[in-house]
Structure I
Amino acid sequence: MNRRVLAITLLLAFPIWANAAQPATGQPLVLGQRFTIQSPALKEERTYLVHRPAGYDISNARYPVLIVTDGNEHFQHVSTTVDFMAAAGEIPPMIVVGIPNTDRYRDLLAYAYAKTPGPSPLLKFITDELVPRIDAEYRTHPYRMLMGWSDGGLFALHTMMSAPQAFRGYIMLATALGDDTDMPKRLTEFFTAHPTATLNADAWMGMDDVKGFGLGWSWDTASILEKRAWRVKDLRFTYRYYADEGHMGIALRGLQDGLRTIFTGWTLANPFSQYEVGGLPAIEKHYTALSERMGYPVAVPADVLFTTFNDLEYRRRYDEALRVISRAVEMYPQDTTALYYQARVLNRMGNKPQALETLKKSLLLSPNDGSARGLLKEMQVDPGTLAAEVKVSAKDLARYAGRYGNGATLLTVELRGERLYAATLEKEYLLTATTATRFRCREDSVYSDGVGVEFRSDSRGRVTALAFDNGPEYARLK
């Protein structure tokens, strides 16, 4: 046999990957969980998907809920977009709930063929069965949103009319108005029958590159919604036409634009400009109005106060800077960044004794805090006179490694070298020692201040649990 033919034959008989190294076993990145529920409204078992925001397991915070139709197609990208925008401070962290289809057109368009008006079976399933379960099993806020794409956009408009109190926000993308050309008529009749405030909702409609009659129907629908928003003011509505986006592609871009528009003002882009208009009360007034719109308290974010403080301090307006940062310390007493800033401005104002007291508080929370220790050295004070650095050996850290939860594992603590990490299903955190048993649990980033966590032991010194400050407590699992 020819040598070249033989070589090819051997390659075919023994593929080059046969002896290749197998990839290392990794840990899955969990985006969400899948559940089932028996639905009397739909007369079948239905699946729903839940994505929880990062940090859910290490706090007692509550979250708005975003429900997404066409869950198989949109649950993943909606969940990651929400997380990314929340991390950027543009929107609040949210619980995302996806509803996969069984019979898509039956579910989303049943209202259009019903002999009598009223909530469709899918809408009854959401409002009477799914939402109560989500509210019972998760820490939710009353601000609830519905996202619908294509026929899901029609379903969102149907929901707005048939269950106006069920949702406070709607995102409708590439709404398939050609599948219900009577929708403008339905909206007109509903608003005529309800001439006074009924909705109290934010709504965003993003249309794809639809042409001809489809574009006309979208303009008619948007015009009706815009008139309602202007006349009755129970609806805050925005319409946008994307001439360069197709029916599928609009889902990514339209979602981001819709969330950004609905949550306009979630954080101030230029807090110092707001401060210059009316001082600290102007900033607090902004978040009071936002709280009223959202239906739950929204505190002034620490970063907003920090930005304002730094602008004032840079301009040597120290008295005003001290008032702003003192408000931050009042609101966030465990935040070592706020305490560091307060000490810094006190020192610049010549109040060294009060600056030292503030730094002492900071070091009690985080003895190894580099910013606080650096400022003390600038002040020619030995940090060790206020708090000794905490060093916990790898052997002692290893005692805390293990699984923690309430029956099921919710947190896994792992020692890597001389560093201790805690991982939930969604995220990993670095544990930095503040005492032999207390740690700061934060993302492995200099920009994360984190939350306090304490490991607890029994009378024999065996680790039995961990507890987060103002958060949950989890037992150590065997």
Structure II
Amino acid sequence: MTMANIESLTAPPNDIVYRCIQCGIESKEVSCFAAIATIGPQKYSGTCITCNQTVRPIRQTQIIIGVFSLVFLPVILLVAIQGIDGASFVELIIAATLLQPLLVIVHELGHALTARLVGLEVALLALGSGKKWGSGKFLNVPFRLYGWPLSGRTYLVTSATRLLRLRLWVTILMGPMTNMILIAAAVMFWNPLAQVLDSNILVLWILYNLILVVSNLLPRRIRHHPSLDRTDGLQLLQVPFQTQAQIANAFGNTYAGAALVLYNDADYAAARDVCLRALERLPENPFLKIMLSACHIDMGDYESGRAVIEPLLDSSMTLSPEIRAALQNNLALALWLRDFNSPLHDESALRADSLSDDAYKLYPCVLAHRSTRAVLLAATHRSEEALELLEYMNYERGTPEERGNGEIARAFALRQLNRSAEAQQALKIGLQLCKQPLPWLTTVGLLPISPPPTSTIGAR
């Protein structure tokens, strides 16, 4: 329920109440909506940012179509054009399944190794999408490998500003350039390679490299949930004309992006460390502070989660509505959980209730705010209201963690109503959806306190 995922949308405040025509939520904050009608019978109605997201089954279908298009379609076209000569169709499919992910990895390594050579740092190398398969370091570069390694992202950071624009531009260029070098190598050494490998496999090698070159150099934006990413081609066109401040801001977003990847993997300690390093260079970045507070809260360090964001919320700094709502959401959780078992519980619960109410009223469709609001309604003796909030249709669109947090909030509300069997069932579903049980579940009594590990010698 901690808010670690922010999309930047800004709009001037007004007193008009907008309404989503799909899910029915209402808000005075226009940035809660992806589109609003300004004329006609449905004036001030539109689609909220959550209803505008792709439904999960559709996302999964898109992944399957993407896998087929990138891996199998080139093989089918190759066989249809020149037939099978040597390697069987099954062998070509196996080769394609290995080649495409391998070349994506090589492409990202082209970025990463060039970055090292020109003095940039690589905060993280993320390869693929879906379920995480593994993580580690390669040449001291941290990486994450996911179930569908058909795409990649290299998170670049730096503190040195000398020739920064040039160094960044060269690093971006070297991703597709690496694939072009591999194409040239296959053409130059075709005869000796053809004696070792089937010619169709060499054609696939060239074809997959060519696909990566074209798809990366084509200047466009790609939806990479929850944000829009720019292709290498678009960045190559934009970087030469960006100011130093714009590039510095982009590096700040890169830090936040790397931390978000780690956070979504439930590696809260690693995400916290990235945020702490980034805040040494960008001490006023609110995105990083929101991320850091989320990490602290989900690790059970509620006071640190409070301390990092409360000064920002109380400062005179101008904050966009989505930033303010995220700060209020996280501060509400940190205050309530910090004092849950202390004499200050009632006072902190009332303040947390007010903070979560403000965040929820601005963005009632944001699942993190809705789940937090439900928990604090239940904590302040309004469990029936909490259960009504959790019947929201768009939980189906959420990530497993968002849906899991909704079920855990339901379990807490049901327990407050002494409906123990239903609470246990909701908690079971919530724990299955979330990557790992969080300390706050023990804090509020949903999970028992784990006994300390027994010290043993010579046994495992």
### For 2.0 (distance in nm of label points 7 Å out along Cα→Cβ at positions 52 and 324, calculated) the corresponding structure among I, II
II
### Summary
With semi-axes √(5λ) of the Cα gyration tensor in Å computed for every candidate in I, II, 43, 25, 24 is reproduced by structure II
### Task
Assign the value -18500, calculated as helix-only ellipticity at 222 nm (-39500 (n - 2.57) for each DSSP H run of 4 or more, over all residues; to 500), to the correct structure from I, II.
II
### Query
To which of I, II does the computed value 21.6 (mean count of other Cβ atoms within 10 Å over residues 268-275) belong?
II
### Task
Identify the structure, out of I, II, from whose coordinates volume of the Cα convex hull per residue in Å³, for residues 220-411 alone was calculated to give 238.
I
### Given 10 for relative contact order in percent (Cα under 8 Å, 6 or more apart), calculated: source structure among I, II
I
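A short reminder: the numbers here are calculations on the coordinates, not readings from a lab. Values in this document were obtained by computation on a predicted structure and should not be read as measured data. Cβ atoms are built from the backbone, for glycine too; each structure is taken alone.
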